[in-house]
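Below, each structure is written out as structure tokens.
Please treat every number below as a calculation from the coordinates, not as lab data. Remember, predicted model here, so these are calculated numbers, not experimental data. Cβ atoms are built from the backbone, for glycine too; each structure is taken alone.
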Structure I
Amino acid sequence: MGFLGAYRTTSRITVLVQQSAGTRVFEVCLGGGLNYSSAANGNNGNGVAPAYIVPTRLELAWIQLTSHTATIGDSLDLWKVPATVVVDNVNATTPPGNGDVSIYPSSAPLPAAFIGYIGTASTTPKNGLTGGTFANPDKIDQLGHLLYNGLPPQINVVSKTMIDRKKRRFERLLAGEALILTNRVLFGSAGTADCYVTFAWEEWS
């Protein structure tokens, strides 16, 4: 067993008008066919395929930007997907799209884990992250939000730390496994929201 590196990335998910119900809006996968740089393998920058990754933190801050057609109660749901996931980068924004990655130590290679989300490089955001195989997911957490027909006078934001290693809320992802966030409810013909995501993890051989 060997430590390969620790990583942290930030992303801005754009949840837009007519966002379909059940769509994937964020995903992290190890060994699903692509790596962080979208190369067709699961290796890190040194050509090593990690045995597993340890998610150490997942934070969400979800902000209503515009008035919705009608007031809706929605949620972003976190799922763990067992092996064997097959991932692709169809419709995905990948860091450093409007996110980036920090690496510790600075000499560590680029990570192997694939990160994809609905963002500025996604051509049809309302369809979510399409393609790939994500079978039999297990729900492990959720962040609910009430999105209003008419913006309230105060900022309408909810936040949550879904994964925190200090509280031992999650252990590891093995090769071929994934974490995904899905949007639960269909958005109307008007209304947008952004979700700011911070995800940190370690990679181990």
Structure II
Amino acid sequence: MELIQEMTHGFFVNRLKRKGDVWKTMRVLHMQDVAYFTGDQVVKPAKSEMKIYESDKDAIVVGHVGDVVLGKTMGSAMVIDEAFDGCLINSNFVLIKIDKKCSPYFLAWYINESSAFKRYLFVNQQGSTSTKVLSITDLKAFNYISTDYTKENLIGEIYKHQVERKRLFMKQEQLEKKIINQQFKINRKKEKKYE
């Protein structure tokens, strides 16, 4: 069974017509959200929203719980959870829908951590050395064939907990540094007082 069921390129914001009445305001996914998901960014990014007009409601791409998004320049993936359900997926991303029998966290692990996908990414990214972009055509040529859902779902669950643990550890480290810096400032003020 193929793991990936459908891939959709995110929409181009500059191609929206923005005419008529506002249909709804929707959350927008950004690269910082993916970095936070992977544990590479400690601070949770601010929520960003965009007004969608009646004229554009059929032109947008929306992510739902269990979908996976892949940043085309970062080569990193995140799983859409409840906080991002119904978010806008712009042209910096590819939206991936997978076989419901498999954990989306397994695909995120495979993209973010496996050496096999890293090699695929290295060979297929296009562009200059400063900005490389993964094309959706090359991505569609890639498809992981699922062989053992039980094992893959277990890997997905472990990865989900590893990422959360990494994020919490980085947050703890950041708080410890803040406390040390505050204590240092207090001690410096006391020292100056007695000089």
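Here are some notes:
- Which entry (I, II) yields the derived value 17.0 for Kirkwood radius over Cα pairs in Å: I
- Label whose coordinates, when relative contact order in percent (Cα under 8 Å, 6 or more apart) is calculated, return 49 (choices I, II): I
- Once FRET efficiency 1/(1 + (r/R0)^6) of positions 27 and 187 (r between Cβ atoms, R0 = 35 Å, to 0.05) is computed for every structure in I, II, the highest value turns out to be that of I.
- Sorting I, II by distance in nm of label points 7 Å out along Cα→Cβ at positions 11 and 147 from high to low puts II first, with the largest value.
- Origin of the value -13500, where helix-only ellipticity at 222 nm (-39500 (n - 2.57) for each DSSP H run of 4 or more, over all residues; to 500) was derived from one of I, II: II
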